[in-house]
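Take a look at the structures below.
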Structure P
Amino acid sequence: MKPLKKILFATSEEKNLGFTLLRIFIGIGLIIHGYPKMFGGIEKWKGLGGVMTKLGLGSFPVFWGFMASFAEFFGGLFLILGLFTTIFSFLIFFEMFVAWVFVHQGATFFVREPALFYFFTSFMFMVKGAGKYSIDYHLFKK
């Protein structure tokens, strides 16, 4: 009964399973959204990177578009693995901030909600790390 209690109740000592499932779920979502951007090519990256003019960083739109695509697609992949979680979470955090504030500016909450969702979950992983069931834990545990 005790192992089942650890899995079923959030108040148990074993919270890493839920943390891992959330990490995998978020990672899959990011990969699904990031795949067409990552493999869309230079024109796609140029269009995505054009939003950086709103931040005063209008130069190199292809670079910025590639970085947004990279953060989303590979960030999702690395979240699933739990590898370099803090670094990729920061990239996702920044990308989703830009999407939430600048790309979807003036849109309804429902249009902005996915970016906001990924923004806050990436912040959580950035601060808390990948958890016990991750490659990070085994590579970098103290």
Structure Q
Amino acid sequence: MLHAVALCVSAIFVALALWHVKMALTSGASMSSSGAVPTADGKPLFVPSRTSTLAVAAFLFACSGLVAATAGLVPLALSRGLLVALSSLLAVGLCARAVGEFKYVGFFKRVRGSKFARLDTLVYSPLCVALAFGVAFVAWGDAS
């Protein structure tokens, strides 16, 4: 069961990473209107650069590898304790993203009504919670 969850969570991280690569290669005004960036009064709060979007993709690929290594699916020259600690930190970070910063992002945001806000409530934040549970399950489950 642990390996199946790890494969699923890792695959989701890879899919998210590939989506970010696609967005970086096709970035521009479309990213702001796609619902990928929080907006206020119809204007994006920030315009992600190609470099920052690729950095997010690299981080997501690393998360995939971390989960796979924590589950013992791929070898990584880190101790089991360090892998569990890093995965635990990732799970906490995903939960924090789901909670949000209380204005534009997360379940407790106050600014609603934009495309991003709807997608955040229906997709992004619930996905963060699901991934957090999956990562925690892999980290704290028995890999034997």
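Readers should treat all values here as calculations from the given coordinates under stated rules, not as data from a laboratory. Fair warning: this is a prediction, and the values are worked out from it, not measured in the lab. Cβ atoms are built from the backbone, for glycine too; each structure is taken alone.
A value of -22500 was computed for helix-only ellipticity at 222 nm (-39500 (n - 2.57) for each DSSP H run of 4 or more, over all residues; to 500); which of P, Q is the source structure? For helix-only ellipticity at 222 nm (-39500 (n - 2.57) for each DSSP H run of 4 or more, over all residues; to 500), the value -22500 is produced by structure P.
When relative contact order in percent (Cα under 8 Å, 6 or more apart) is computed across structures P, Q, the figure 24 traces back to P.
Using FRET efficiency 1/(1 + (r/R0)^6) of positions 17 and 105 (r between Cβ atoms, R0 = 30 Å, to 0.05), single out the structure from P, Q with the greatest value. The partial results should precede the final answer.
Working: P: 0.20; Q: 0.90.
Largest one: structure Q.
Taking mean count of other Cβ atoms within 10 Å over residues 41-48 as the criterion, the top structure among P, Q is P, with the largest value. If distance in nm of label points 7 Å out along Cα→Cβ at positions 49 and 73 is computed to be 1.5, which of P, Q is the source? The structure behind it is P. Here FRET efficiency 1/(1 + (r/R0)^6) of positions 25 and 57 (r between Cβ atoms, R0 = 35 Å, to 0.05) was derived from just one of the structures P, Q, and that gives 0.65; the source is P.
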